[in-house]
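Nothing in this text is a laboratory measurement; each read-out follows from the coordinates by a stated rule. Keep in mind that what you see is a predicted model, and the values were worked out from it rather than measured. Cβ atoms are built from the backbone, for glycine too; each structure is taken alone.
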Structure I
Amino acid sequence: MRVVSLVPSLTEAIARSAPGALVGATDWCTHPADLDVERIGGTKNPGLDRIVALAPDLVIANEEENRAPDLEALREAGLQVLVTEVRDVPQAFRELARVVEACGVLRPRWLDEAEKAWAALAPPSRRTTAVVPIWRRPWMVLGRDTFAGDVLSRLGVDHLYVTHEDRYPRIPLEELRAAAPDLVVLPDEPYRFTPDDGPEAFPGLPCALVSGRHLTWYGPSLAEAPRALGEALRAALR
């Protein structure tokens with residue numbers, strides 16, 4: 001198989017499951033760190049001619065991360081495109097199994113380990129409210145129907161814009177502060193929040209700086225996510 005991946009988390013999943021299959025990936029595909037394939041641009045602006053020139057048997061995409069016109073153009077060029085949709089943890093496992101199968105390899109051990117890690121998660125002893133910014137200038141937060149929102153919910157964190165009509169609404173900072181959440185969750189992607197860039201906007205509120213890979217990626221990182229995220233959330237609430 002010759003595979004091009006347009007989704008960073010799925011790039012990592014394919015690299016772990018089907019070594020040697022990947023021939024192209026986006027500039028944002030950072031895992032594994034030693035991945036040596038043709039870089040074909042960003043998730044929103046891939047170089048379509050470069051992808052076609054790689055003559056892949058399969059292009060892996062996601063309905064949220066990639067633009068429909070780009071995917072249609074690849075199909076019109078004669079390429080097979082598999083489009084995933086991931087809105088919660090169970091769906092992530094189903095889609096990962098589908099991607100691995102499409103790559104022509106057996107179900108990998110890491111996928112079983114990830115499912116076991118989430119199945120073994122104890123029910124939260126208490127619920128915590130949060131706002132979860134994913135961008136600033138302008139401020140944007142998690143809204144309805146998101147994978148990251150489902151991840152947090154399973155860890156006992158209810159984000160306050162889960163019923164918003166938009167999936168990633170723009171909310172003024174003053175409104176986020178006035179919502180008075182128990183916690184502010186600040187991932188390091190897509191915006192790279194750091195100890196010096198993010199927490200200062202929420203004086204008096206505990207802030208959990210978390211790995212965006214653990215919060216938003218669906219792939220091998222799912223096996224580590226319950227522990228890593230749980231530790232970061234608990235540390236912020238102490």
Structure II
Amino acid sequence: MSKRHDKLGIKQTIQKHWMDYVVKMMLAGLKEKEIRVELDEFLATQKQSGGTGQRGKKTYGMAISILASWFAPDKDLITFRDHALALIRNENPRNWLPYHWAVISASYPFWFNVSKQTGRLFNLQDQITQAQVLCRLKEQYGDRETVARNARYTVRSFVAWGMLKDSNVKGCYEQCKTTAISEPNLTILLYEAALCADKEGKAVLGLLKSNPAFFPFQLPVLTGDYISQQSNTIDIVRYGLDDDLLKLKYL
């Protein structure tokens with residue numbers, strides 16, 4: 001998993017309807033090669049801003065690599081992706097956002113980390129700036145232009161997905177209304193995505209529940225015993241007197 005944790009990958013703003021399009025093709029039974037052909041034609045006219053117009057192949061090729069989180073994930077994420085696809089099959093498309101968030105977070109931990117730093121800032125203040133998010137990310141990834149550029153694209157993706165909204169001041173954002181999650185299995189999927197985004201693949205349940213990366217969502221309370229009963233991919237280990245440690249089985 002180390003290579004995945006080292007890559008940034010978010011090289012342009014990702015629109016939610018692009019992700020929807022991929023999932024609809026997968027649910028229709030299209031294979032990877034067919035999806036790539038369809039995306040090649042579709043994205044040629046889709047701009048990062050959400051509008052339409054001609055684009056260079058190199059530009060939309062970057063988007064395809066991120067969308068591949070669904071249709072061509074790393075080998076160790078295939079089971080996770082298959083589970084996400086099984087859950088989303090019975091979900092209304094207007095409720096697909098948390099599934100997309102989970103799949104990208106698992107494949108690109110940088111996405112998860114930008115979300116975490118964003119959530120931490122919202123725990124302290126009502127408005128945040130791009131510069132504040134970047135400052136926190138530099139501590140983890142170093143002061144590189146690629147970090148700044150990928151962070152900007154990730155934040156703009158959050159805006160495009162309706163998780164953040166622009167304030168009256170350029171580069172300043174407010175949090176949108178959170179998405180209430182009532183489905184326990186989706187909550188477990190989000191937790192598993194967080195474990196995939198962690199290099200060690202483990203986290204204390206109490207800390208996982210309050211992880212600021214989940215700022216776009218309202219999650220129900222689940223016990224370690226319940227997660228253990230429902231999940232085939234997460235081990236539960238008693239941690240201390242009153243908490244549980246969640247560990248990925250496939251690490």
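A few notes on this one:
- Among I, II, structure where distance in nm of label points 7 Å out along Cα→Cβ at positions 76 and 188 as derived comes to 4.1: I
- Entry that produces 2.1 once distance in nm of label points 7 Å out along Cα→Cβ at positions 100 and 140 is calculated, selected from I, II: II
- Computed 17.7, 59 for Rg and Dmax of the Cα atoms in Å - originating structure among I, II: II
- helix-only ellipticity at 222 nm (-39500 (n - 2.57) for each DSSP H run of 4 or more, over all residues; to 500) derived as -16000 - corresponding label from I, II: II
- Relative contact order in percent (Cα under 8 Å, 6 or more apart) derived as 21 - corresponding label from I, II: II
- Structures I, II, by distance in nm of label points 7 Å out along Cα→Cβ at positions 20 and 180: label with the highest value: I
- Highest-scoring label, criterion being FRET efficiency 1/(1 + (r/R0)^6) of positions 44 and 132 (r between Cβ atoms, R0 = 25 Å, to 0.05), among I, II: I
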